[in-house]
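Engineer: Following are the structures in question.
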Structure P
Amino acid sequence: MDFDKSIEFVTQNSTDPFDIVRLEFILSQKVPGDEQLENIILSQRTDGSWSPFWAEGSSSLDATCYRLALLEQAGIRKHRVVDQAIDFISSRMHENGSFEEDFALKDLCPPWAVPGEVAPTIYITANCAFWINYYTSSVDPRTVTYLNRQIKDNGTIPSFLHTYWLIGGLFHSIGMDGEAKPIFQSLVEKCSELSADNLAWLINTLIASRVDREAEVIRVSASYLSRLQLQDGSWRSDDGAWKDVHTTLEAIRALRYIG
C-alpha cells in the first residue's frame, strides 16, 4: 500500500479542517488545542450531546459516540467536551444497563438506531459502553451483564457487525478476554465480507482497546483493508464519495499503527 498517496489524497480533497487535525495527530502525535477543536466545541449541545445528520437540532447517543471517536483519533483524552458528552450518555442508561435513542426520534432514526428494537439497542448500548469505558476506565456492571447476555456460544450477536468489535474491544479492555475471544474469532471469519469502512472501524476500535497489534483479528483485518486501497491512494466509503476522505483517514490510522 502507498501511504504517501493516501496522505496526498486527504490533503487535496478534505473540506473539513478537522480532517487535517486528525491527520497531524496520526502522523506526528500533535494533540490539537481548543482553537483547532472549535467546530466540535461549538457544535456540542448544552446537554453535552451532538445532533445526528438525520435529526438536526436533536440530541443523539450515536452522534455523540461518533464525535468521541473522532476526538480519540485526534489524541484527546481529557477535555470539557468529553466530560460533558460522557455525562450526557451516562444519563441515558436504562435500569437494566442498556441504552437507546430517544423514542421521540423513532420515526427519524436510521435502521441502526431505532429504539425499541433488539439489534439497534444492542449496538447503541455497545457504542455507549465502549466510549464511557474508554474515557473513564469504568463501565456500569449492569451494562456489561446486559451485553454479555446477548452473545451466543459461537460468538455471534443478534445485531449489526459493528456491534461485534465494540463489544469485543470493550470486553478486552475490562479484562474479559475469555468472552472477547469467540467474538474476535467470529470477526476473523467475516473479514472477507467487510468493506473498507468497516475494516478500518474494526481495527481502530481495537487499537483504542489496546488489543495486541499481532492479534489474528487485527492482522487479518489489516490484510484485507490494505488490498482495498484505490489507485489514487484512497479507500472508498460506504456512504459515497463525499466520505472517502474520512474513510481514508481511518485506514491510514489503522494501517500505520500496525506498521
Structure Q
Amino acid sequence: MKTLKVEHAVAEKIQTGKITTTLRLYDDKNLSVDDVVALVDKCDSSQPARWKMVGTIRIESVIQTKLRDLVESDYLAAGLQGSSQEALATLHEYYGAQVSFDTPVKVIRFNFNNDDDVHMNTTNTQDDRLRDVDLYADGGSRGNPGPSAAGYVIQDRDGNIVVKNSTYLGITTNNQAEYLALKLGLEEAVKMQVLELNVYMDSMLVINQTKGIFKVRNRDLWPIHAAVMAMLPRFKRITFTQIPRELNRLADKAVNEALDEAEARRRESI
C-alpha cells in the first residue's frame, strides 16, 4: 500500500476533516483516483520509529495544474492559511526557494477513513492471531567480514512458528548481516499484513540505532538502515527489544544452517 506521511498537526486536521486536500509538488507517488493510501502520522519527525499509521485516505480526484491557477479554497482545503503569497512562503519551507507560481502541482482531494475502520476491515480478512506477532531476527558473519547469513522467525501470539527463513548473503560484516536479517523479516511481516509487531534481536547496535538512541556512523549501513526505517510506518504498532543470544536461538540456528549449507556447497565444488 502506498503511504502519505504528514506532520502530526496535519494528521490531526485530516482526521477531523479540516484538511481534505494535499498539494503535491515534484510528486513521484503516481497517485490515481480510487487509490487507497495509508496515512502516516509523523508523531515526532526526528524519531521515525514512533511514526504510526492512523487510517487511510481514498483519492477522490487528481488535478494537474500550476500554483498560479489555485484559488483560496484550494489552499484552505490543504491547510494553508492566508493569501496566495503566504501559501507560497509556506511551500518554500517544505520544498525550497525554487518554488514559484509557475511550478506544476497536483491537487489531490481525498476522503479519510479512521484507524478503527481500517483495522476492522483487516480483521475480517486476516487470521486474528497474526495481527500481533513476534519477529526474531539474527545475522552472522564468519570472519567479519566473511561468509554471512541472515535468519528470522515469525511467531504468532500463541508462540507457533508461522515463518522461518534464512538467506546466505555472501561476504559482509556482522552488522550488515544483522541489519539485513531485520530488513528481510520486516518485509515478510509487511507481506503478511501484520498490524502489530514485536521485534527481538540480540544486536545492541541494530536495536538502539533503529530506536534512534545510537547514530548510524557506518556508511555501509546507511542504505539498509534507511530501508528498515521506511517500513516502520506500515505497522500500527512496532516495538524493538534487545534480548540475550540464548533467547534468540531459533533465528541464530537459521543463520548457522544457511552458513553450513553454503560451506557444504563450496566444498562440493572444489
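Engineer: Could you tell me which structure in P, Q was used to calculate distance in nm of label points 7 Å out along Cα→Cβ at positions 43 and 211 as 1.5?
Structural biologist: Working: P: 2.7; Q: 1.5.
Label of the originating structure: Q.
Engineer: Using distance in nm of label points 7 Å out along Cα→Cβ at positions 35 and 179 for the comparison, can you identify which of P, Q gives the largest number?
Structural biologist: The structure with the largest value is P.
Engineer: Which one of P, Q has mean count of other Cβ atoms within 10 Å over residues 131-138, as calculated from the coordinates, equal to 22.2? Spell out each step's value before the answer.
Structural biologist: On the way: P: 17.8; Q: 22.2.
Checking each candidate, the match is Q.
Engineer: Further, regarding this structure: For structures P, Q, which has the highest computed value of distance in nm of label points 7 Å out along Cα→Cβ at positions 147 and 227? Present the calculation step by step, with values, prior to reporting the outcome.
Structural biologist: Values: P: 3.0; Q: 2.3.
The structure with the largest value is P.
Engineer: So FRET efficiency 1/(1 + (r/R0)^6) of positions 67 and 139 (r between Cβ atoms, R0 = 25 Å, to 0.05), computed for just one structure, reads 0.85; which one of P, Q is that?
Structural biologist: The structure behind it is P.
Engineer: Additional query: Of structures P, Q, which gives 17.5, 50 when Rg and Dmax of the Cα atoms in Å is computed from the coordinates? Walk me through the numbers on the way to the answer.
Structural biologist: Values: P: 17.5, 50; Q: 22.1, 74.
Structure of origin is P.
Engineer: One of P, Q was used to calculate helix-only ellipticity at 222 nm (-39500 (n - 2.57) for each DSSP H run of 4 or more, over all residues; to 500), giving -18000; which?
Structural biologist: On the way: P: -18000; Q: -10500.
It was calculated from structure P.
Bear in mind that the values in this text are calculations on the coordinates, not laboratory data. What you see is a predicted model; the values in this text were computed from it and never measured. Cβ atoms are built from the backbone, for glycine too; each structure is taken alone.
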